[in-house]
Structure I
Amino acid sequence: MESSEEKVVAVIMVGGPTKGTRFRPLSFNTPKPLFPLAGQPMVHHPISACKRIPNLAQIFLIGFYEEREFALYVSSISNELKVPVRYLKEDKPHGSAGGLYYFRDMIMEDSPSHIFLLNCDVCCNFPLPDMLEAHRRYSGMGTMLVIKVSAESANQFGELIADPITKELLHYTEKPETFVSDLINCGVYIFTPEIFTAIEGVSTHREDTANLRHVSSFEAFHSLTRTLSKDFVRLDQDILSPLAGKKQLYTYETMDFWEQIKTPGISLKCSALYLAQFRLTSPHLLAGGDGTKSATVIGDVYIHPSAKVHPTAKIGPNVSISANVRVGAGVRLIGCIVLDDVEIQENAVIINSIVGWKSSLGKWARVQADGDYNAKLGITILGEAVTVEDEIVVINSIVLPNKTLNVSVQEEIIL
């Protein structure tokens, strides 16, 4: 029976600067979790989903970025949501379960009955209240969000087998070499505080094993202690796999959208997914316009209030325009993210591209790509402070920061 006194906390794993290398050049100066999707920082989407959890006491962000990089955002989002959001910096990477355990005293200070654990680089509709309800029915230690994907792509993720009736997790394997199942782990979980006992058990077992082993050479000893570091505990291999089939872990399947945000290409796709979701959750964030007093807006578009967009511009679908952007007359934008302080001059065109902070496009310039989110050059990326001169065309290319393009390029990486 649910008690009105029960408290819930949420923990969001945000990683650190050694992660997210595939997100370059967009993560050079901005932590990946703060990169905007649909006009909101990536981490904002799971945080705002947590706000819908009943009896939510606190939200923790755990990572190993410097605290100053998150200080401003954490302060503003706490005020906006009226829920305490705290950033906890790891001294070193502890793994997804190890990081949770490292801060267990802070996480448990409100004596929560349940702990949500989310990964920041996941894009979905985060059905957290429904998960909580299902988790209470299952009466297990943990419930994980799962989704069916194509058999060809399943091995990129954690594959699992669940009982079709009880939804119990029966088998779990991370990125298997042979096909196991088209049901995969979404990286969103809810646990009871018993999870800490399970993590502690892994650490204790590792310590005991390390003490028992007699290793002859220094190299072997070094490799053993590295592989068996007692405070680095992975949630998937060290917790989910061993506990599968023991009536402790259960699954909740989502029929909605889900993506893992590993690359800038996928981030552009996720921005479009979140814009579409705004129609249901936050219609006030979507721009409108018919080309009379304001620009013509087609489909789902976010325009920051400080952006200046000429009434003859045509924007959308799936466009996100950040703060202090200037969009000139006759500009056409389709399927793109335009970051802060960008200037787009008359009649320029941007399609399937991300335009970095403080960049500028000249008159009649064209920046575009095929829009294959999974291909290395499937979208065009302009890094920070890139200048594309008048009438220059940039197709399916990545341009690193602080470059000036005065000749057209196609399928190139401009270092």
Structure II
Amino acid sequence: MKKSLSLLLTAAVSITMLSACGNNDDAKNTANNAKTGNNGTTTEAADPASEISGTITFLTNRTDMIDKEYVDYAKRFKEKYPNAEVKFEAVKDVDKDTKIRLSTGDFPDVVLVPTITASDLPKYFAPLDDLGLNDKIYFKDYKSFEGKVYGISVGATTTGIVYNKKAFADAGITSVPKTLDEFYAAAEKLKAKGIIPFASNFKDQWPLYPWGSELPSSLAGNANLNNERVNSDAPYTMDNAYGQALTIIRTMNEKGYLEPDINSTNWEQSKKDVASGKFAMYFLGNWVIPQVISSGTTSENVGFFPMPYDNSGKVNVVLAPDWGYGVNKNSKHLETAKAFVKWMLEDSGFDKFAGFIPVLKDRQSDMPQLAEFESFNPTKIEAVTDTPESTEIVNQAQITKEAFVQEFVLSKDPQSILDKYNDKWAKAKKAVSK
């Protein structure tokens, strides 16, 4: 389904809050009825301030915010809920780490929901429908099962080229490339000027995700591309969207447009290098823009445009939810954990800090880089949730798309890598169908 990015930037929906108060028996009965609802289900009024107490922990992927912004978040959350405290724990590979913790049954109160099948969501997470946000957010079905919401996206993203404008100007690049040939030509000019064209963060692996998912979907113009793999025993070919996307980054490496030593890259340092102009570009989501700016440059020096993956002059981009907040169903302080999720969405300001398109429909992004991105009139494709069957095959095959990208780029025979992953896919597909 296609939806304009501008819709996300301008939509407005009023948010109302239910409350119950009073100090007599009738008022108490009213509050109790509001808490359980006429049908026995929990409603938004289930969060009276008195129930928001205890200490909870949030497991996050934002290692850069520990001892910094999260200190302020903890202070502000406690100001709203004096009887509650929140602690933050950060890990680099949040998907892998969270899956391991889920398997043990011992995981923090609030996490970013990992890539598990939708049917497994109720095993680990509490429904969030009682937060009163279901009709006020985008991607409501993102982490849901049988009509219940188990995860709410921290924000919306689109993927493109984040670039240092001064580096472009110093290399004599007078206009943003709109075709793949122009993109390669710009990279060649940067290289000739002594500027490293592209920061891939190859060694850290996870920053390679757009090449294995978002870009293939854009190339195919199909949000369901990853799900439709279940219809084939050999979904990866050189001439389809997967092979074409992987070939672009392989070509960039062959031409010397990536880091001089791709096996010794460093994520945190790369943000400083893009900010300083030592590196010129990233291919990542809009979420990285504020991180580049805070690493040593100005907002005016950072631009954002769609990745030109062919020479047509037209481009599709995927509009997608980021990680989703999930609450441990066995949390000792369940209401506090839920209140924290709502606070993060409504009060923290994290979406603006992180450069996200707000997931709340009544919020607007004021990032000039998103306005620049929109000026290229890309066709937006709204991401869809991975189907249980697709997720099950991926997990059975133990396919990590970023590792797939690494192998394809470094192999002397890229077709052999496609064959390897097709074989893994076919065997897993057969196994899960039994």
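A short reminder: the numbers here are calculations on the coordinates, not readings from a lab. Computed from a predicted structure; not experimentally measured. Cβ atoms are built from the backbone, for glycine too; each structure is taken alone.
When Rg/Rh (Cα atoms, Kirkwood Rh), for residues 271-350 alone is computed for each of I, II, which one produces 0.94?
Computed on structure I.
Any idea which of I, II comes out highest on distance in nm of label points 7 Å out along Cα→Cβ at positions 183 and 287?
Largest value of distance in nm of label points 7 Å out along Cα→Cβ at positions 183 and 287: I.
Can you tell which of I, II yields -11000 when helix-only ellipticity at 222 nm (-39500 (n - 2.57) for each DSSP H run of 4 or more, over all residues; to 500) is derived from it?
Source structure for this number: II.
Kindly point out which one of I, II the value 25 was derived from, the read-out being relative contact order in percent (Cα under 8 Å, 6 or more apart).
It was calculated from structure II.
Once FRET efficiency 1/(1 + (r/R0)^6) of positions 95 and 231 (r between Cβ atoms, R0 = 30 Å, to 0.05) is calculated for every structure in I, II, which label goes with the largest value?
Max of FRET efficiency 1/(1 + (r/R0)^6) of positions 95 and 231 (r between Cβ atoms, R0 = 30 Å, to 0.05): I.
Work out the source of 1.00 here, i.e. which of I, II gives that when FRET efficiency 1/(1 + (r/R0)^6) of positions 103 and 151 (r between Cβ atoms, R0 = 41 Å, to 0.05) is computed.
Structure of origin is II.
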